[in-house]
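Undergrad: Right after this note come the structures.
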Structure I
Amino acid sequence: MKRAIRYAGLLVAVCMLGLAVLAGCSGSSSDKGGAAADAENSKGASATATTAVQVKKLTGPTPVPAWSDKAVMYEVNVRQYTKEGTFKAFEAHLPRLKELGVDVLWLMPIYPISKTKRNGSLGSYYAVDDYKAVNPEFGSADDFKALVDKAHELGFKVMLDWVANHTGWDNAWTKNAGWYTTDEAGNIVQPVGTDWADVADLNYESADMQAAMIDAMKYWVTEFDIDGYRCDYASGVPTAFWEKARAELEQVKPLYMLAEDDQQIGLLNHAFNANYDWQLYSMMNRIAKGLGNADQVSKYGERMAKMFPGGTYSLNFTSNHDENSWTGTEYERLKDAVRPMAALSFTMPGMPLIYSGQEAGLNKRLLFFDKDEIPWNDLGMTPFYQKLIQLKHDNPALWNGKAGGPYHTLAVSDTKHLVAFERTKDSNTVIVAMNLSGETVKGSFKAEAATGSYKSFPDGAQVVVQSEQSIELEPWAYVIYTK
């Protein structure tokens, strides 16, 4: 939604995880600014009150659709994608995206936007007016169905952005007593502790509202055959609801669920397949500014395996709709480190994300509440991302969750500037060594059991990796070896 105010919440989460190496790191942004501490506290009663609703959660770990094992996600900003800003106009880009190699298309919210208290001329995508309708700005329901069908025909999976914490002020649900959080006078309020004046806070103590929410989620699966949801501000909604929703949705069709959250790891136990890696994102930004170092990446990589319930993982990104609009483009934030940080997001454990326009070197902040078309005149970054996607697809060691190999740090001679790690799955091994600094570095890494003959990425040259491998890397340069 709009500018983030979740900095404090992220820092608390980091401390809880014991990530001392990230001391002083900046927070991150989400569509609606994520969760302020008091906003989350205001939901506390709702989290316990849902016991009145019979919850039939899944037993065992969160189910994982096989198609997600090696998938790369692509976020679609329909409004800004083309001059027309419609489903039909975006559909013309599907063959190009197929050549790019991405697997999953996550569409930002496609629902009508409330007019009351609207921001800008077009409003926030996250102020939902009707959960079972299509924003006429984008086209018709038939247009959307045609887009999904064409995407499926080309082999894509399609995910919708779901906004369960709040609605726009014109939503018909506001007529239902008890469905929203109210003040002492009985007036519906915006999410507490936020500046999100264009939305009304939903009350998860209402069993009827929960049932209607799940029904709306089922609608897009049964009527349009979508393949999953990216759930906005997932931690603002009780975990029990998400678990019930996932269980009921799985009865319709196996889905993939992404939580916009990095604070409540319990969301991954039975509801979600992945969450956001704001910690890695923040770390990359700090390192690019000279405020962090390579050793922080090594230590974070080692901790990742302990953070996630079996088979779950993070979504890795260098940009998304919030970061682009509110924090800055990757070129503003990362400058000369754009390519190595993208490579890091593709080789660390987790699913990588490409945001609309990154393959075209998008270097402007897109307006969030008004029309602001992405320029497609220069696709110079496309080959770079095509190669990273192919690297991901071709090497099981880099696949997602249990399908991929675990992160293993390789000791380096210069922990401030160099990071090296390997990931192995069965007979496939990938070694990554990066110079995360603006200085030329001569050093080495210890390959341990990963010695042997490799191919260098992306040129395919043969490389024999020794037990102590010497490397010399220009500023922000990296090597990737595969076998």
Structure II
Amino acid sequence: MKKNTLTLLFGGLTVIGITALTNCTSGTDEKVEKTGYETSSSPDSLCLVNPSWFPHSQTPAPEEGQGSPFDTSSTTNQIFHQWSWNKFLWLTKPDAGGNPLFLNQSKVKQVTSHMGAVSVPSGALVVLQDTAQAGFESAVLKTNPNYNNGTGAMVYYSIHMNPTMYTAGLGFANQLKNGQLPASNEASFPVGSFELKVAWVPVSAIPASKQSEYYTATASLSTNNGVSFTNTEVALIGMHVVGIVQNHPEFIWATFEHDDLSPDYDWDANSASSASDQLLFKTGNTSGINGILYNSTTELGQTPNQVFDLFQYGIPRNSDGTFMNTSQQEPADFQNVDGINQCVKSQLDDVWANYFYNGSIWLNTDGKTPLQQAQLIDSLAGNIGNATPGSFARGSMNCANVTMETFTQTFETNISQINAGTLANCFSCHSSQSFSVSSNVSPIYLSHSFQGYLLDLQGNSFKKTETIKSKAEQRVLKLMRK
């Protein structure tokens, strides 16, 4: 584990149904009405459930619909973390051909950032050309060249979506275009919908002695914005797993990273440091947030090649290292994330043992009807990610992935400005607001790839759609820096 821390519709609208184990409202334990995941007073046994997730080759899909642990009016913190690891293990288990399920195009579609279907050529498992960092029109991430004797590389991204979500997205977009569905609505993607974003790097950036510690695959890779492609061996370094479960139309936003990328910021010591080179962090230490503030001239952090996770597991700390007072009670949440990581790592015997769960974020929808859940998402709009006490967000209040939100882990320019009121997370950018008209709201707008497809369908060019998206991102930035 990182730093050795063991420590639809198609005839009518679908709105996701009722709530989802420490209590979502209080952040503490532990009443269960229906279960498929066992609750535990010992977080390091959270992965030992029935049916078993292990061996990895037999990991079952998580329960997430009617009759699942989420089909209850009182939820606990534990089941969100259990779903996250269960979903990741299911998505990465080998299919009959030995490849992870998420790269099986008959089961999970690779799509563009505008939800367009990607044709994966023979001899490759994934197509890569996108290098854009989350929240920026032009920011990119490069590896630490010292990690492999002066050889660095660009980080690339792929997006994947299951047929349930893809088909629903097509239907919703057509109804919006034709006026059958108003621009503001309470529509939600069906339970079981999921979308993935995956970060990859050419294996040339990794020492030969360490390449076996990464999941690798053959990619059809373009280094010239799609002009030409070459089959290239790449390594997976990060993954977002975003899915709909019963009573949670806002999606659960879970994220995973490879162990050897970068350190976590040590808030007590006021620095991030590593005694050896890592893929994204050169030997040494850095104080403050310059390592994760982007320099558009060098295309690196203001402190080059020293990016880091601002908070371990995305769980905010104060300057003295204590847990920040937010809408998620701690330390129960931290203990559950850390414990389930220990549990899973003790059971895995394949390459995926070298990856860890960096937390997830969701909303407290306890006791709300499906309509009320959608109305809550719409009413929160751009404030959906608020982390101050009394807000609806739960889980990792600064949820981010160092490979994808490298330079948007905070919207502040100085570490002293970071507090519960200025935290950044998945919901900071993914809200119910439409890219084009912020007053138009819907739970389906949480998916940026869906919004991209919708804008394209409405007659916008790819470039125009990206411009509209960029303006929406700047609107978020302005709101966050008020």
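Bear in mind that the values in this text are calculations on the coordinates, not laboratory data. This one's a predicted model, so the numbers in the text were calculated from it and none came from an experiment. Cβ atoms are built from the backbone, for glycine too; each structure is taken alone.
Undergrad: Given structures I, II, which gives the highest value for distance in nm of label points 7 Å out along Cα→Cβ at positions 96 and 416?
TA: II
Undergrad: Using the calculated result 14.4 for mean count of other Cβ atoms within 10 Å over residues 208-215, pick out the matching structure from I, II.
TA: Attributed to the structure labelled II.
Undergrad: Now a separate question. Work out which structure the value 3.1 belongs to, where distance in nm of label points 7 Å out along Cα→Cβ at positions 176 and 344 was derived from one of I, II.
TA: Working through the options, I get structure II.
Undergrad: Next question. Hey, distance in nm of label points 7 Å out along Cα→Cβ at positions 80 and 312 derived from one of I, II reads 2.0; which structure?
TA: II
Undergrad: To continue, here is another question. Out of I, II, which has the highest value for mean count of other Cβ atoms within 10 Å over residues 360-367?
TA: Sorting by mean count of other Cβ atoms within 10 Å over residues 360-367 in descending order puts II first.
Undergrad: Any idea which of I, II comes out highest on Kirkwood radius over Cα pairs in Å, for residues 88-255 alone?
TA: Largest calculated value belongs to II.
Undergrad: Rank structures I, II by Cα Rg over 2.2 N^0.38 Å and report only the one at the top, that is, the highest.
TA: Largest calculated value belongs to I.
Undergrad: Which of I, II yields 16.5 for mean count of other Cβ atoms within 10 Å over residues 152-159, as computed?
TA: The read-out comes from structure I.
Undergrad: Still on this structure: I have -6000 for helix-only ellipticity at 222 nm (-39500 (n - 2.57) for each DSSP H run of 4 or more, over all residues; to 500), calculated from one of the structures I, II. Which structure is it?
TA: Corresponding structure: II.
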